[in-house]
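So, here come the structures, one by one.
No value in this document is a laboratory result; all are computed from the given coordinates. In this text, all values refer to a predicted model and were calculated from it rather than measured experimentally. Cβ atoms are built from the backbone, for glycine too; each structure is taken alone.
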Structure I
Amino acid sequence: MATTKYTAPGMSTDDGAAAASLLQDRLSELTDLQLTLKHVHWNVIGPNFIAVHRMLDRQFKGVRKIVDQTAERIATLGGSPIGTLAGVARDRASAGEYPLGREDTMAHLAALNHVYDSVISNHRQVMQKLEDIDLVTQNMLMEQLEIMEQFQWFVRAHLEDPSGALSSSKSGHRESSKK
């Protein structure tokens, strides 16, 4: 990311650049999540199709707002948000591609649950790094976490049985959600 010439009032340009750099990683991962949600929305089939299809459309729209908010915060901090396909692909190359195409609801929801695990965990790590850099950006990530955790809860509600175990694969393998 290029050196910033300005940042938010009261911050050093170094802190603004550091926060913007952390947010660029978030922007790429969130853009990937947004595209994954739409991919699942288009490819989910089987029981509970319409409920899952509609739920994912709402989640896509919610994540799209988070993506926009993140990009605008980067710009506010004096950075230049990178949201091109090539930029996102470069930043996300090590993450691998979402593994499913046309598949039933439970398989997609189990895979999507793992995607949310990663995005939420990474968001928390960045939020902690922002503790000494920029509390405003940290607060934005906290608000985003609340939304994404609720989205994941909606996904997990489809996977959970009465004992609290989550279906982790198409084969019906269960894993405990209690730690």
Structure II
Amino acid sequence: MASSAQPDDDRAEGVPPREAIRHPLPNRFRPETYIPAPITLVNGYLVWGGSRIYRERFGIGINEWRVLGALSNSPGATAATTGRTVGMNKAILSRSIAVLLEKGLIVREADRRPHRLYLTQAGVEMFDKIMPVAAERERVLLGGLDDDEIATLRRLLTHLVNRGEALREFDAGMLSGDDVDMSTSE
């Protein structure tokens, strides 16, 4: 079957349109100075690699691992609290909890509201199997940094996490159509 694109059609595969901007913009995105860029890259390394390893070796993904981790620190947390702790949206959290319940790695208190979540013995055993892999992945990621640099990185990341609420407020203002003053920062 012949292609409907004509040879001189700017939309033909591999041929950029005449309107294509062929030079960097003066006010362009600069990944070397835009802090979310390297954070996003590191997050991708952590999520994709971790999820593949945890699925293949342990039968759960990174999101389920995050829920197990949260419950290892806060037994009896509600789903909402767990979601806030790990920064997970409700739909993904709900699926992750369902997987963990189905596998018998957590239980949900059924006799009171809000339902509280707990690790089972199988959940503790799964956590104990995955934790050394997670710790080694962190060690590899931080390789080459000295103790002071690691402490500084943790302090700075904690600061960024603590700024999350301010970012959510900014986002809400942008989405509501409010005029947001973008000339100042705290």
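Numerical summary
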| item | result |
| --- | --- |
| Per distance in nm of label points 7 Å out along Cα→Cβ at positions 26 and 42, the highest-valued of structures I, II | II |
| If helix-only ellipticity at 222 nm (-39500 (n - 2.57) for each DSSP H run of 4 or more, over all residues; to 500) is computed and equals -23000, the structure in I, II | I |
| For 1.11 (Cα Rg over 2.2 N^0.38 Å, calculated) the corresponding structure among I, II | I |
| Which entry (I, II) yields the derived value 17, 29, 27, 23, 4, 0 for P(r) over Cα pairs in 10 Å bins from 0, in percent, for residues 90-161 alone | II |
| Structure from which 5, 24, 39, 25, 8, 0 was derived, P(r) over Cα pairs in 5 Å bins from 0, in percent, for residues 58-105 alone, options I, II | II |
| At a computed 21.8 (mean count of other Cβ atoms within 10 Å over residues 18-25), which of I, II | I |
| Relative contact order in percent (Cα under 8 Å, 6 or more apart) - highest-scoring structure of I, II | I |
| FRET efficiency 1/(1 + (r/R0)^6) of positions 114 and 146 (r between Cβ atoms, R0 = 25 Å, to 0.05) derived as 0.05 - corresponding label from I, II | II |
